[in-house]
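**Q** Structures for review follow.
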Structure I
Amino acid sequence: MSLKKYPIYLGLIFFTLYSYGISAQDHKIALEVQTIASDLGVPWGMALLPDNTMLITQREGILSKLDLNNGNIVSIHGLPKIKVKGQGGLFDIALPPNYESTKWIYFSYSKDISGQGATTLSRAKLQNKQLINWQDLLITQSTTKTNVHYGGRIAFDNDRHVFLSVGERGVRANAQNLNNHAGSILRLNLDGTIPTDNPYIKNPEALPEIWSYGHRNPQGLFFNKQTRQLWAIEHGPRGGDEMNLIQSGLNYGWPTISYGREYNKDIPVGKATALEGMEQPIKTYVPSIAPSGLIQYSGIAMPEWKNNLLTGSLKLQHLNRIVLDSENNAINEQRLLRGVKGRIRNVIEDSKGWVYVSTDDGRILRVRPKQ
């Protein structure tokens, strides 16, 4: 692991960084994009701690802590055994709203269950460079013979609930089957118990953790604490990526309806693009951008972005900015950071309104208005 060092004159910055040029067509305001860490494998998740450090999960089963004051990186020990194969490995990391009082840190990862991977929600506490009190809160019923479509994003609401996205694990029918967790977004209490107001809590033919279903592979999940809305973005097949506003008990259609097409022949997936009883996305992407990571921007550093959705693009290698109207219709988009030339895996925002993105070639980038 290393920190790239180039001279740059920025007051109060105690380490040097590399800045990418941003073209005028990318955005009306000048952005400064800085590499603050590199050589981090596939940095899947990022979480900012109160002491100005960042915890970074690497899909390879590694947890690191980056000091944002000086760029130092240290390894954190105490992870469980993780099944690292294909798209599986160590996934997301997130701090709950009550982190200051509880010190719990939440993780998702692929757990080996008889040779197959299960998307798993866990939590632990950090003591110096060691994780302690590791707890698997939910080992999802999602195992298949494939090593794809794990989902794995985490979000928290205002009411002591945690959401976890789970992909359909490469078996399309899973997404319409309420007897497994695959192809669903799940909702739990922070301690892993099941909320009594979950939509299927009294349905004997459904798993009670399910909040919504009919999802292919949601790799972006964000709860807006002001509007109390849960957003998700998921991969389509060849086209048909979807941005959805998630609501309790609803069916988002995969694979019965889709805007995507088959990989091996140019025909539509599913029966139609819309059917009664199945939700329509806020936005679709044809062709696919392969989205990963999601926030709804709330900071003051880039006021033009207020309430915009930001998601990374793996395939087309840009940060996607989606403009919404007052009714949550997607009315415009911009494709930013194309000069970064990397598969953008995740995006988060700090208290200043600065944005951090991770790339699959191991970089952590900081985006803010040019000083």
Structure II
Amino acid sequence: MSARDGRPTVEDLDRVVDSFRGKRVLVVADLVADEFLYGSVQRVSREAPVLIIQYDTTDVRLGGGANAVNNIATLGGSPIPMGVLGGDDHGRRLRALLRERRVTTSQVATDPDYVTPVKTRVLAGGVHSAKQQMVRIDKATRLDDRSPARERVRRALRAYKGPLDAVLVSDYGFNLVTPDLVEEAVALARRRRVPVTVDTRYGLLAFRGMTAVTPNEPEVEAALGIGIGHDRGRLEAAGRTLLRRLGVKAVLITRGSDGMALFEPRRPTVHIPIYGTDQVADVTGAGDTVIATFTLALAAGADPLEASLLANYAGGIVVMKRGTATVAQPELKRAVASDPAPGPLLGPA
């Protein structure tokens, strides 16, 4: 039962979270290795004005679309990743990490000519201080246009017959996700009458027919060639433009410390303030957590507002953790319980 002002109640949201269990979400995604190199700062080098870091350890985590997969799993859902890995060490490591989390990899293809995307972050600090990110190194990679592995993913998507509650597409720009592939994902979702969401770094205007998209504000600005900043009017125009141009049922724009804005056709815009504090520890992978939670909520029968509120809680939790992190179902339930009146939820200024 919702509150009198139309906002979902704590009980409403709690029931949705309980319904996450076992929901099957097909995740068509760029699978990325997030690598963290930890060390301690020794001194300034005599060779150049740079710090010398004494290496300590390396930690490899599921990143990119694989982080969305991981979040669905920790929230109680059953993700089914579809993507491509290289035949290299990082590809094998990602496959092993997925299996450790009891996530099937039967739909993940291997291309021996493809280099698994890796984002390496070097973190260092003093003996008694928290380690800070010093530099990030991205391994440039791109799936070949003629890769047979991409065709295997497309065929697997077209032929998928298993139980299904939602489809999530995560595009990090490594040339797996194309308009044709998104069309296949949308067609599958429509045949099965389940929601389909898309999170894309660079192709926001290239896809059509999804249920919802969850871009961040810089992605919206780049796609539309505008600046938004703190201008509520420009934000309103941008959200409504995306609704029309993409033909979606919902656009959820994440805005960092300014929270989120939910746009639906013929409904007032809803502005959701951030959950927790704006003194974040690490935003790495927060967008993956947001779309994972949002999509899982839709799969569980939530409406876009309920899904957005839960995604906001999950995002607020994960940015307080170091590195590429996930949210567990008990954490999300505690966050919902700690906020007796979700909101305030405000219409356009």
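Only the coordinates and a few stated rules stand behind these numbers; no lab work does. Please read these numbers as outputs of a predicted model, since none were measured by experiment. Cβ atoms are built from the backbone, for glycine too; each structure is taken alone.
**Q** Compare volume of the Cα convex hull per residue in Å³ across structures I, II and report the one with the greatest value.
**A** II
**Q** If helix-only ellipticity at 222 nm (-39500 (n - 2.57) for each DSSP H run of 4 or more, over all residues; to 500) is calculated from each of I, II, which structure is the one that comes out at 0?
**A** Label of the originating structure: I.
**Q** Determine which structure produced the value 2.5 for distance in nm of label points 7 Å out along Cα→Cβ at positions 160 and 200, calculated from the coordinates; the candidates are I, II.
**A** I
**Q** To test your reading of the models, identify which of I, II gives 19 for relative contact order in percent (Cα under 8 Å, 6 or more apart) when calculated.
**A** Clearly, the read-out refers to II.
**Q** Identify which of structures I, II gives the largest calculated value of Rg/Rh (Cα atoms, Kirkwood Rh), for residues 176-223 alone.
**A** II
**Q** Using the calculated result 3.3 for distance in nm of label points 7 Å out along Cα→Cβ at positions 32 and 240, pick out the matching structure from I, II.
**A** II
**Q** Work out which structure the value 2.8 belongs to, where distance in nm of label points 7 Å out along Cα→Cβ at positions 232 and 264 was derived from one of I, II.
**A** Value 2.8 for distance in nm of label points 7 Å out along Cα→Cβ at positions 232 and 264 corresponds to I out of I, II.
**Q** Let me ask another. Assign the value 11.0, calculated as mean count of other Cβ atoms within 10 Å over residues 40-47, to the correct structure from I, II.
**A** II
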